[in-house]
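Some structures to go through are shown next.
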Structure I
Amino acid sequence: MNLNDKVKAAGVVGAGGAGFPTHVKLAAKNVEYYLANGAECEPLMHKDRELMTHFTCDIVDGLNLAADCISAPKRTIGLKKKHTEAIQSLKKECETHKIDIHLFDDYYPAGDEYELVYAITKRLIPPQGIPLDVNCVVNNVETLHNIAKASKGKPVTHTFMTIAGAVKHPVTTWVPVGMRAIDVLELAGGPLTKSYGIMESGLMMGKLVQDVNQPVSKTTGGLIVLPEEHDLIQRYNKPQKHMDRIGHSACDQCMYCTELCPRYLLGYDVQPHRVMRSLCFTAMGPELWNQYALLCCQCGLCTLYACPEALYPREACVRGMNDLRAIEKGKWEGDQKPKVHPMKEPRRVPLKMLTKKLGVSKYTAEAVYKNLDIQPEKVLIPLKQHVGSPAQPVVRAGDNVSQGQLLAQPTDGQLGASVHASISGRIADIQDNMIIIEA
């Protein structure tokens with residue numbers, strides 16, 4: 001079995017984003033750069049830093065195996081220069097294997113895929129394109145760790161997570177896939193307050209957890225707890241109708257959202273202030289204005305940092321993209337050759353300033369790695385933890401399974417990823433695209 005087949009069998013997906021099946025990337029051709037993304041930039045998140053510090057060999061092995069698989073001659077790991085322990089851990093291994101290290105300043109969003117590719121290679125991905133369009137492949141460092149494990153026949157059964165914010169003992173650790181969010185919080189001693197909200201995988205690009213019994217998946221990078229009355233929790237709880245109404249009544253077209261947009265500064269024609277204008281001039285139709293949303297990366301800076309009136313330009317952009325896709329006009333037809341804005345560097349947003357603006361400076365504990373013995377009584381394994389179609393069960397209710405055993409796999413010819421048992425036990429039920437295992 002070659003590496004591609006092993007990675008597919010192990011159910012490896014992109015751990016730093018939407019969960020794109022990794023075996024598809026390993027079929028790429030004509031690749032010059034293989035880039036490891038460790039430029040973690042979400043406030044309060046430390047998983048990539050801790051992974052690079054404590055699991056260096058696996059990351060380097062995974063990068064080399066993947067790069068060799070697609071014959072990519074240049075290999076680089078990108079991370080922030082403030083992470084000195086991770087740099088020291090990587091340095092010796094990278095020198096031995098002739099891997100470059102690229103150090104980023106502490107700004108947001110350094111870990112954006114387009115930003116990472118440009119910073120390391122000085123190449124700009126075409127609008128709505130992917131790194132492969134400029135002969136690059138990018139993987140998150142956890143994905144590379146999982147590739148190394150897959151090469152030894154070990155499937156993905158755990159996700160590496162930071163549990164932080166308003167919890168007693170912030171921590172980063174390996175968590176069995178399918179463990180309920182409410183149980184995961186207990187690994188950090190539990191919340192500091194009775195009424196709280198939970199953000200999954202980041203305050204900026206993450207999402208509000210609507211059900212504390214929701215299971216974590218392969219793509220869950222962390223859980224951040226904030227008091228229920230915190231402004232961020234209140235904002236993420238607002239319905240779209242409220243966001244549109246306040247945008248319609250209060251946006252004064254100051255353009256701060258556009259002038260601080262990372263994609264706009266990188267040269268892409270993203271103009272959130274014009275998208276906001278469409279809320280006021282609806283008679284013009286989405287075809288005219290919402291085109292300026294099509295290249296939005298949804299980083300959230302416009303909404304959570306730039307707007308002086310606390311409006312929702314990011315959410316307007318998302319609505320604009322969805323509107324255009326619904327009428328089959330979601331393809332960018334503007335300038336195909338982005339040109340970096342001359343003010344790109346001076347307008348970077350320092351992470352400290354962002355953390356202060358979000359009102360979470362009091363929660364900046366280090367959340368260092370701990371090897372915890374986690375034995376959940378029950379896990380709820382989602383059949384869709386990836387881009388593509390849900391995996392199809394190969395087990396039945398009542399079956400006994402062992403940790404690492406195959407539970408479900410993609411239908412032949414469909415994009416997807418296999419799913420494995422994260423604990424040993426009995427299949428209690430299969431329902432709602434979920435396999436429930438009781439220990």
Structure II
Amino acid sequence: MNKLQEKINWYPHETQEEVLKCKNREVLICAGRGWGKSMLMGYVVFETFLKGILELKQGKRDSIKIYIVAQSYQLTDRVAQYAIKFFLAYDRKTFGKYISGGGNRPYQIKMSESAWIQCHSTAEPIGLLGERVDLLIVDEAPLVSERIYQQGLKPLMASASKMGRSYYIGTPRGRGWFKNKFTMLKEIGSAFQFPSIAGVEVTEDILKEYKKEYPINIFEQEYEAQFRDDAGMVFKKEVLDKVAVSKEEEVINGHRYVMGIDLAREEDYTVITVIDSNTKRMVHMDRFKGWDYPYQKTHIKAKAERYNNARVIIDATGVGKPIYEDLRREGVFVEDFTFTGKSKEELFSNLRVFIENGYISILNNPVLIDELLSFEYKMRNEKTGEPLRNIKYGPPQGLHDDCVDSLALAVWDLTPDRPRPVNYLKKRLDEIKKEKRPPKSYI
């Protein structure tokens with residue numbers, strides 16, 4: 001019996017043990033919900049750090065540095081909390097004083113400048129730059145965009161001297177770099193695929209109930225860990241590739257514009273999306289946080305005036321109501337939209353129709369595209385785990401959807417027809433002049 005596991009009173013189940021035996025530098029775990037991915041990674045962090053501390057004392061290495069990475073700091077908590085639990089069970093007196101974070105702050109265990117464990121969010125990729133680590137844990141890896149994986153995560157392990165190890169874990173979501181990496185690592189015995197039932201938390205009886213409640217494609221993805229193109233994702237990558245073709249454009253005299261505005265709450269972003277109503281092209285996106293509301297109102301009013309006194313659709317839920325009322329008093333052509341369970345479903349259903357049918361084109365903005373790709377159908381209450389009466393839309397827990405909300409609000413004011421090219425009206429007017437016919441009947 002492993003003495004370390006005995007001391008912390010934690011013992012891996014059979015398939016977790018199978019992963020622990022793999023000593024390759026890169027390991028990928030594709031497993032269903034409840035299998036025990038986060039718990040296992042918490043143990044890997046704990047064991048690796050202890051070994052690193054010992055080797056530091058023996059002069060066999062000069063540092064031990066570990067990153068726990070996910071799409072949000074909230075998502076890093078799961079692995080970090082398991083690791084902290086194991087450290088405290090092993091030696092509370094020694095490690096307790098080095099643990100910080102929790103609440104709204106990311107967890108950290110820092111014993112010195114050369115011995116630490118840090119949590120990082122891929123939503124702030126600048127924090128990943130410039131470091132080389134001995135162990136990298138990427139939780140909910142399928143949610144991480146390929147751009148962040150290539151530019152932010154891979155360089156962390158590019159050190160011949162450290163020879164660090166990396167673990168990529170998650171439940172599959174469509175296809176992409178995670179699926180490609182799974183295929184590549186499977187050939188060398190570094191990729192593992194386990195259904196939920198292979199863990200200890202999910203029983204056959206529970207699975208039978210879930211199978212009745214879920215569409216089969218979502219059930220196969222979430223609990224059987226199968227890669228499905230059509231499960232969970234509201235917006236497919238191949239569809240977005242066709243519509244994400246717009247570029248930032250200057251204002252065109254005579255064109256009508258609509259602005260969708262999602263106002264910030266706490267740590268969220270305020271996002272302004274501008275669409276040319278004549279061409280159905282998204283021409284501008286503004287994303288910021290930390291601005292006080294009076295300044296936001298001034299900014300919104302100025303932007304509406306810039307875009308030919310654009311029609312503004314604003315999220316008037318909660319703090320948005322007084323901002324809407326102030327903008328209306330100041331002469332802005334503004335309409336309020338209050339988020340409720342029903343209105344949100346209608347809003348996002350409308351956006352899905354516009355995108356799937358190619359009625360709009362959107363900016364190829366990495367933040368917007370990442371949010372759209374992570375947007376999903378929700379079958380359960382994320383806090384209680386209870387099944388929902390109706391399928392809902394939303395981002396995975398801990399991720400942002402401000403850009404999606406803003407885009408959906410802007411689209412809400414559009415009519416569902418095919419987009420016209422930017423120079424459509426000019427061409428038609430030229431044709432009308434040549435034909436000498438009344439303009440009204442042709443536009």
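Could you figure out which one of I, II the value 15.0 for Kirkwood radius over Cα pairs in Å, for residues 108-179 alone was computed from? Source structure: I. Identify the structure, out of I, II, from whose coordinates Rg and Dmax of the Cα atoms in Å, for residues 188-307 alone was calculated to give 16.7, 53. Computed on structure I.
Out of I, II, choose the structure whose coordinates give helix-only ellipticity at 222 nm (-39500 (n - 2.57) for each DSSP H run of 4 or more, over all residues; to 500) equal to -11500 when calculated. This figure was derived from II.
If percent of Cα pairs over 39 Å apart comes out at 31 when worked out from the coordinates, which of I, II was used?
II
When mean count of other Cβ atoms within 10 Å over residues 292-299 is computed for each of I, II, the one that comes out at 13.0 is II. Each of I, II could give distance in nm of label points 7 Å out along Cα→Cβ at positions 140 and 276, but the derived value 3.6 comes from II. When mean count of other Cβ atoms within 10 Å over residues 20-27 is calculated for each of structures I, II, structure I comes out greatest.
Taken together, the values in this text are just the output of simple stated rules run on the coordinates, not laboratory data. Because the structure is a prediction, the values reported are computed rather than measured. Cβ atoms are built from the backbone, for glycine too; each structure is taken alone.
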